[in-house]
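So, here come the structures, one by one.
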Structure P
């Protein structure tokens, strides 16, 4: 849970940088890669990461809108929308939250939850899907960025 707005912004910027690297590793040609047929594809996960911050920000009381209404045909459109929503979340947090407001409980996540906890869930949610995407990138034969340290390929 975040207790200061600056702590959230620091983590948000760091996490977003890693997520953007993963999104940029996806190609249109390989964007249909899924763990098995019928599961989330790289294209859908890219779209989801470009839109879901609006949901979590809304739970925290921030007015952030996703720029994509449906899954685009080109992954680059999701990358651009993700970059926009990252900046919008940061700006909304800076302009509308205080350290005290992070402790206030709001409706979200199945009950009353502090705003600072919802913002932590936003980052955890993003990290979860980013992890899924790194597995799919490897399955698709695409390079996996070293987000939390060097990948096996980067160590060779």
Structure Q
């Protein structure tokens, strides 16, 4: 009679990790890898899948993505806050240029989701973004309500 739930088969119970050869912990006995090697294998698989996807969609390799990330200082090209550690930075591209020249020529840089969404909302219009800068530096309320005047 079993007291616990069986996760996998018992054929790996008592055997060392297939990657590092170390003894596995009691919770990893049914797996072929120890926790650390299993984690490394999952990361490797995830990185390969990301590389395949960006190559199919944007025409750049995983190494080119990493080179671009390093060139940008390992952060979002616009806000400079997001580092891509929690969620990978998105490949920003120009849709019009992609249709004209192909996907690889259209890649502009790597952005976090909020910055990428902001550009999408602006529809890649530089005039929209200039108006936003003007709005932030000289809001209409300063002129209409004379808010620059000291309070009495």
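None of the figures in this text is laboratory data; all of them are computed from the coordinates on show. Since the structure is predicted, the reported quantities are computational estimates derived from the model, not experimental observations. Cβ atoms are built from the backbone, for glycine too; each structure is taken alone.
Among the shown structures P, Q, from which was the value 12 of relative contact order in percent (Cα under 8 Å, 6 or more apart) calculated?
Working: P: 34; Q: 12.
Derived from the structure labelled Q.
For distance in nm of label points 7 Å out along Cα→Cβ at positions 20 and 76, the calculated result is 3.5, so let me know which of P, Q that is.
Q
Suppose you compute helix-only ellipticity at 222 nm (-39500 (n - 2.57) for each DSSP H run of 4 or more, over all residues; to 500) for every structure in P, Q: which one lands on -20000? Mind dumping the intermediate values first?
On the way: P: -20000; Q: -13500.
The read-out was computed on structure P.
Work out the source of 18.8 here, i.e. which of P, Q gives that when mean count of other Cβ atoms within 10 Å over residues 52-59 is computed.
This figure was derived from P.
For percent of Cα pairs over 24 Å apart, find whichever of P, Q sits highest and give me its label. Spell out each step's value before the answer.
Details: P: 35; Q: 59.
Comparing P, Q, the top value of percent of Cα pairs over 24 Å apart belongs to Q.
One of P, Q was used to compute mean count of other Cβ atoms within 10 Å over residues 84-91, and the answer was 15.5. Which one was it?
Structure Q accounts for this read-out.
Suppose you compute distance in nm of label points 7 Å out along Cα→Cβ at positions 36 and 124 for every structure in P, Q: which one lands on 4.6?
Derived from the structure labelled Q.
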